[in-house]
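Dropping the structures in below, format is structure tokens.
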Structure P
Amino acid sequence: MTWLLTDLMYEPLLLDTFGRTATDLRISVTDRCNLRCVYCLPEKVTDWLKRSDLLLPEEFRRLAKIAATLGVTQARITGGEPLLRPDLPQIVEAVREGFEDAGVEPDLALTTNGIGLDRVIDSLVDAGLQRLNVSIDSLDPVRFAELSRRKRSSDVLRGLDAVDASTLPGTVKLNTVVVDQQSLAEIPALVTFALERGYQWRAIEFMPIGPLAASFSSRPTAHDIQRVLRESFELTDVITAASEPARRWSVAPSDTHPGGIIGVIASMTSPFCASCTRTRLSADGKIYSCLFSVDSVDLHTPMRAGASDEELAELWKDAMWAKPAGHQLLAPVPQSYSMSKIGG
């Protein structure tokens with residue numbers, strides 16, 4: 001019995017004090033973005049990370065290997081906008097190789113705004129990318145520019161066309177942040193667009209992070225989103241794992257679309273904190289246990305100072321052990337804070 005207890009005590013897992021285990025790694029590769037979405041970034045940003053502080057592909061490989069030895073089985077690369085890294089294909093390959101170094105076949109995904117995908121999607125697939133999430137808040141060019149503060153909707157659509165022509169093996173999801181009543185009105189068009197292309201559309205409930213945080217109480221909720229969906233589509237519940245962020249439905253085919261799967265991520269009104277499996281690595285090598293946390297554990301400095309894999313693993317485990325019960329229990333997030341810092 002003593003041997004069994006000791007074995008459990010040193011089990012190499014990213015556990016926290018509430019019994020959750022992190023198996024899903026979110027990797028931010030840059031805090032920079034070529035859009036200025038009203039709910040995320042202010043128009044003028046001057047405090048970008050220093051380029052010399054950003055992790056290099058070989059450092060991502062090393063940390064991916066450590067994560068895999070700690071029980072992580074899937075990774076999603078995020079930003080900022082990850083396509084702004086000219087070495088993104090090399091990073092994807094490095095992350096894949098890091099998992100493989102640990103004997104794990106990773107489930108490797110990317111979240112992007114889609115601008116520039118037409119230039120690199122084939123290289124990303126060759127590097128090991130399996131799945132893709134593309135953020136798009138409106139199909140109308142004027143509305144898109146209003147929300148993103150940039151006239152880039154045609155670039156996003158060109159990127160999606162390239163994805164459709166590629167050999168990407170897994171699912172494509174379209175993510176839409178629902179910020180106001182006009183966003184609600186645009187849901188049917190976005191869902192139909194996604195279904196016609198064979199994508200999974202997902203609505204994301206507005207979260208009080210960034211420039212619009214103060215107006216949180218006036219924003220549509222998941223209940224409002226579901227009401228619009230049920231008015232426009234015939235839905236059937238899809239059973240999902242407790243750790244999945246989205247509640248999902250199967251949409252029945254109609255004369256205007258072939259049917260498919262859609263979802264709603266209700267991060268605020270129905271948070272999935274109790275079953276969260278995520279651990280987050282920022283572009284400058286810091287571990288965050290929660291998207292809403294302003295506290296982190298630095299792996300970047302000790303790694304470049306010569307720390308061993310075992311020492312870095314212990315720091316990572318310490319970071320996750322301190323994970324809070326849920327984001328609603330955290331102190332208010334400063335308005336200067338943005339999701340581009342550690343990835344959405």
Structure Q
Amino acid sequence: MIRILLLLLLPVIAQAETVRIATYNTELSRDGPGLLLRDIRRGDAQVQAVVDVLVAAHPDIVVLQGIDWDMDGLAVTALVGRLQAAGLDYPYHFSAQPNAGLETSLDLNGDGRVYGPADAQGWGRFTGQGGLAVLSRYPIHAADVQDFTGLLWRDLPDAHLPATEDGPFPSEDAQRIQRLSAVAHWIVPVDTPIGVLNLMTFHAAPPVFDGPEDRNGLRNRDEIRLWSLVLDGKLGRRPTTPFVIAGDANLDPERGEGRREAIQSLLADPRLQDPMPADSTGARTTVDWKAVGEMRVDYVLPSVGLQITDAGIFWPEQGSSLHEAASQASRHRLVWVDVGAPDRPLN
């Protein structure tokens with residue numbers, strides 16, 4: 001009888017489960033390889049502040065931007081250890097080599113020089129500077145990850161590459177090797193209590209720091225547009241289970257430079273839900289840059305059908321110890337969304 005009752009209750013229990021998914025640009029990147037690992041191990045103040053924010057927000061799955069990648073995953077493993085010691089356990093994590101700092105021998109930014117940070121596939125002083133990592137309480141299907149990081153920009157359907165009156169910018173040779181992702185684009189399947197969720201994550205290039213050719217603006221536009229192409233079935237394998245786009249698009253739909261129609265189009269996609277998260281004051285700011293002010297550039301966008309039960313931007317009230325920690329951790333704010341089991345199958 002007890003077994004029968006449990007079987008009858010399983011659908012109800014599954015329906016009541018929620019999963020908190022977050023994105024957080026930690027800005028933990030350092031100026032040289034191995035320095036982040038050193039700082040994590042010695043209890044650097046900024047590292048501790050990031051730990052405090054994550055423990056307070058307590059996401060089940062979180063994608064971190066601005067965390068340096070190393071071949072053996074030592075920095076991520078060390079951070080996971082600090083989180084575990086603070087009471088937040090992530091037994092599963094995923095990271096892979098990003099384009100950030102991946103050296104090339106060509107002038108990729110058109111300044112007439114080579115081997116600079118801007119001549120890497122993505123800006124970086126060393127391979128892996130400012131990479132991505134996914135931490136999860138639930139199993140990650142690493143063998144099924146789709147990684148678009150190696151995709152050449154020119155191979156993206158309907159790509160719009162920069163050009164001047166002299167031709168392709170900065171050169172035809174550069175465009176033959178230039179990858180689209182400034183950091184990475186991944187689809188990471190996670191086996192959660194509400195079913196397999198496909199975490200679609202990225203960290204796009206800032207659409208500034210260029211000239212009239214608008215190289216960075218065009219790249220940012222196409223990095224965001226990649227997700228629509230995946231959902232259209234024109235690139236990679238279209239997800240067959242619910243998904244969540246979570247990452248740093250480096251683009252505000254209303255303010256600042258950049259081709260804002262790219263993020264506006266993504267937010268308006270009928271296959272996605274924008275929960276419009278806000279902080280305790282009602283503000284939708286996810287980053288505060290001194291030079292340009294407050295903007296919304298970090299997003300968590302569940303697929304239609306997933307039940308959104310709550311959402312927010314982690315930014316505690318001024319004067320609290322957590323506000324001090326959040327301010328010290330990063331100029332970006334952690335964005336989170338709670339989702340429940342889908343109420344209808346994915347189309």
Structure R
Amino acid sequence: MKKVERINIIMRYINNRSHFTISEIMREFNISRSTAIRDIREIEAMGMPLVAEVGRDGGYFVMHNSVLPEVRFTDNEVKALFIAFMATRNQQLPYLKSRHSLAEKLLGLISDDQQDDLVLLNQILLFEGTNPNNPDLLDLSDLPHPMLEKLIQVLLMDSYLLITIKEEKVLKSYPIYLLHLYREKSVWLIEGFDLQDEQKRIFPVDHLTNVQPYSPKNRLSKKKILEILNQQEEIYNLILELGPEAIAQYKKYHPVKVSISYTNPFQTTAILKTYININKLDELTEMTNWLLFLGGDIKIKELPKEILGALKERLQLFSPQAYIFPNKTE
């Protein structure tokens with residue numbers, strides 16, 4: 001008997017009793033004392049109200065003989081949960097081991113017919129990142145950076161953090177107020193407000209070596225931080241006008257920090273403003289590729305000369321007359 005199935009049966013067994021002992025559970029389910037104790041602790045962690053009775057013949061009382069609510073899923077709900085698991089598989093998500101146990105519990109709660117449907121879906125559906133040679137839903141692969149879960153645990157307690165980053169083989173510490181934690185191009189990134197320089201900064205989680213709460217005597221409030229950010233003038237060196245075809249491409253894929261503002265009620269034209277760090281080769285290359293991905297339905301209002309040169313080099317390989325660029329390069 002699988003663990004999930006056994007725990008579900010034990011929960012129903014003890015729910016119909018006002019009192020039970022570990023010895024009874026051992027005999028009833030033919031398990032060891034340590035296994036029985038672990039199962040009872042897990043059942044308590046799920047929220048079942050049990051009270052331990054001290055003494056040689058002690059056991060457990062079920063408070064008020066509480067009725068264990070049955071968890072029921074419709075066929076569509078089961079499929080929605082299952083497909084969500086499949087679609088996010090191999091995505092370097094945190095709490096991967098908990099995701100494994102959650103999937104086991106889900107499979108233990110549904111009927112045989114529902115399980116057969118999921119087996120068929122698992123054979124037919126493939127998502128980005130799925131290994132077709134090993135599409136097991138419970139496959140633990142593509143683990144995230146080990147600091148990611150610790151970072152999440154700390155930030156849930158406090159958004160004021162002291163993070164240590166490895167930069168060119170040197171460890172540097174930054175006191176920050178965490179604004180966002182996001183994932184882009186399979187990389188987890190920290191967007192934080194540097195409390196010393198009072199500037200917004202981006203840190204790769206892969207470079208993170210330590211994180212802890214930051215509690216100085218005097219620290220800026222969240223309200224003050226947002227006021228400072230709002231007062232800092234945004235610097236843009238890329239400004240585009242997008243037509244409907246370019247907007248459609250934008251919706252298919254765009255960098256997380258690049259947004260558009262629609263310029264008519266029908267959302268068929270839009271303006272895009274962003275800043276590109278031309279000193280970072282990877283960012284320069286990424287943006288060049290993305291601009292080509294947007295297609296020809298754009299008008300360039302402002303563009304760094306470095307990207308302009310990179311675009312012209314790319315286009316000369318195919319059709320030099322495909323695009324006409326304005327003279328403005330700043």
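We did not get these values from a lab; they are worked out from the coordinates using the rules stated. Since we're looking at a predicted model, the values are computed, not measured. Cβ atoms are built from the backbone, for glycine too; each structure is taken alone.
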- Which entry (P, Q, R) yields the derived value 1.5 for distance in nm of label points 7 Å out along Cα→Cβ at positions 26 and 50: R
- Item | Source structure (of P, Q, R) for mean count of other Cβ atoms within 10 Å over residues 218-225, computed value 11.9 | R
- Note on the structure: Structures P, Q, R compared on mean count of other Cβ atoms within 10 Å over residues 194-201: the greatest is Q
- Query: A value of -7500 was computed for helix-only ellipticity at 222 nm (-39500 (n - 2.57) for each DSSP H run of 4 or more, over all residues; to 500); which of P, Q, R is the source structure?
  - Reply: Q
